[in-house]
1. Work out the source of 23 here, i.e. which of P, Q, R gives that when relative contact order in percent (Cα under 8 Å, 6 or more apart) is computed.
2. Identify the structure, out of P, Q, R, from whose coordinates semi-axes √(5λ) of the Cα gyration tensor in Å was calculated to give 38, 30, 16.
3. Determine which structure produced the value -14000 for helix-only ellipticity at 222 nm (-39500 (n - 2.57) for each DSSP H run of 4 or more, over all residues; to 500), calculated from the coordinates; the candidates are P, Q, R.
Structure P
């Protein structure tokens with residue numbers, strides 16, 4: 001059995017208490033979220049999020065790093081922004097340990113450098129100390145992920161596969177072939193292959209059957225975590241979206257099961 005998860009905020013203006021209650025009522029097992037204070041207005045603080053999860057019996061899956069997009073490339077430079085990214089990632093690892101998340105998901109951009117490798121190694125020491133893996137997500141920078149994984153050998157350096165990003169940003173690359181042996185967590189959503197929409201399967205063109213076949217060989221019991229952001233569409237109700245996403249997860253689980261022993 002695969003646990004089925006969804007991001008706490010999935011695109012509708014509601015109170016966090018309403019999110020989590022509705023997520024549980026639609027049979028999900030867990031959530032993915034972040035501890036970025038900029039989103040406290042929509043998610044509540046991380047402490048409040050976790051408290052509500054306990055109230056509704058929802059488990060915690062991955063915790064996304066907190067960051068400003070314009071700062072990401074500075075991770076590889078001798079800069080205050082790079083130092084802050086390192087400090088914040090260490091904080092996120094500690095937060096994940098404190099509350100019981102399975103891993104921290106990380107975005108990497110820019111040009112690799114020894115400065116950045118040293119930062120990653122220092123962060124990974126905290127990952128080892130707190131037993132929290134660091135999962136690098138594919139976000140359209142395939143060459144950077146490859147050089148990082150080729151350069152740093154550490155059992156706590158893992159891979160987050162975002163199937164929607166693969167369909168838009170990395171069509172010419174096979175992330176699962178390259179990094180699938182390090183796969184620890186998923187971001188599941190669909191799109192039309194042109195724009196990163198984070199939408200439902202019915203609006204996209206992703207080959208889920210082939211994905212299930214490959215996942216069955218790589219990590220068949222992994223959490224099926226959906227990163228849905230339905231603010232790009234306005235025709236669904238929140239309850240309908242959750243119902244459809246859960247149905248998608250159940251269908252994907254059946255496909256994975258079908259290929260486990262083939």
Structure Q
């Protein structure tokens with residue numbers, strides 16, 4: 001529902017609005033809002049149909065639950081900041097048209113992570129179950145299988161994007177060819193997600209969520225620092241490089257830590 005549904009319903013509403021009304025930025029916003037509202041209604045129906053009545057009996061203590069989950073909240077927040085800091089800093093130093101080009105390039109590069117997100121959403125609870133059951137053979141098998149599948153698909157997607165980058169960017173307009181080099185840099189950065197495997201899920205599902213939180217915090221500092229240093233001289237390519245380096249840093253650092261502590 002989250003990864004696919006909001007785009008599907010938003011596009012459906014946008015298609016209807018384009019047929020009936022003139023297409024404007026406001027039309028897109030309304031379509032997206034309605035798409036999310038439809039998902040909200042579907043989610044409520046699904047919850048009441050399959051999850052209720054809920055039992056109030058639990059062995060968890062509220063304080064312990066919050067303390068364990070808080071680092072995951074911070075990690076998720078820092079991933080959001082990592083995804084936005086380059087765009088915000090670029091907007092401070094460059095005109096809005098350049099920011100528009102970079103936003104599109106960023107979204108095209110993000111296509112390479114769709115497989116990772118899909119696999120990770122299924123993988124995380126399985127990793128947790130295998131680890132806490134002390135079944136390390138299954139744990140390693142899951143990690144290896146998911147990494148290989150994600151690497152193959154991500155590599156194919158990156159190759160297609162790089163080979164046809166000019167055609168893809170021309171689809172949005174001739175001005176978007178400005179982001180050609182930045183697109184290559186971001187795609188290479190995204191490959192570190194595939195090469196290193198589901199490091200975030202491994203750390204969070206094995207009780208090392210604070211470690212992952214700290215690694216992401218350092219990556220955020222690196223990201224912001226490099227963005228500020230590179231944006232003025234190199235513009236769109238500078239912020240793309242900063243994003244790719246910070247992405248590589250937290251993936252490689254997490255991988256090294258996992259190799260030393262988990263496996």
Structure R
């Protein structure tokens with residue numbers, strides 16, 4: 001079965017890919033925090049933020065179309081939130097109605113820009129590092145062990161769920177070609193129940209195999225992390241550029 005992995009482009013070779021995962025985690029999260037703390041309705045600074053993000057995207061060699069597809073997935077939720085803010089009757093000040101609408105429009109635009117910037121930054125983070133190394137970096141940064149284990153299990157077991165969904169969909173289509181003659185609720189309900197049962201059974205097999213190989217509640221480090229001076233330079237320069245935009249733009 002063919003799956004779409006979160007770290008699909010993590011095997012590319014670029015200056016961003018070669019950086020230590022801890023440096024990238026701290027740098028991207030710092031940039032994200034700086035962006036979301038922009039004053040409400042402020043949009044001038046986002047031109048510089050997006051220029052910096054575009055520069056990192058070009059250096060990382062991650063396809064732009066791949067990032068845009070990720071933005072397209074979340075766009076309905078982002079646009080809904082921005083639209084609700086635009087249509088809300090919450091007063092912004094004591095100005096006239098047209099001025100109030102303009103202020104709400106700027107506020108809605110700033111919300112959308114922050115959301116899409118966050119999506120692009122997180123996509124770049126997961127596309128420039130393998131998931132297991134990101135989890136190792138988070139564990140090195142003192143993330144709770146239980147949270148790291150649960151995240152690793154979720155990432156591994158989601159492929160079991162999607163694999164069973166594709167298998168059952170193919171089986172259903174081969175047995176009922178054309179339009180469905182039975183109730184859609186019954187057909188899809190039976191398929192969902194089958195997916196759950198088969199995924200549960202396969203997940204138990206995977207867990208038993210892990211325990212037979214020595215799993216005792218935590219994953220061992222596959223490769224030692226090595227934080228060097230290029231990583232420190234990347235972290236400092238990346239964060240300082242976003243701080244400079246936040247302060248001076």
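1. This value belongs to structure Q.
2. Working: P: 27, 22, 18; Q: 33, 27, 18; R: 38, 30, 16.
Answer by label: R.
3. On the way: P: -14000; Q: -29500; R: -24500.
Of the structures listed, the value fits P.
Coordinate-derived values only; no laboratory data. It should be emphasised that the depicted structure is a prediction, and the values quoted were computed from it without experimental measurement.
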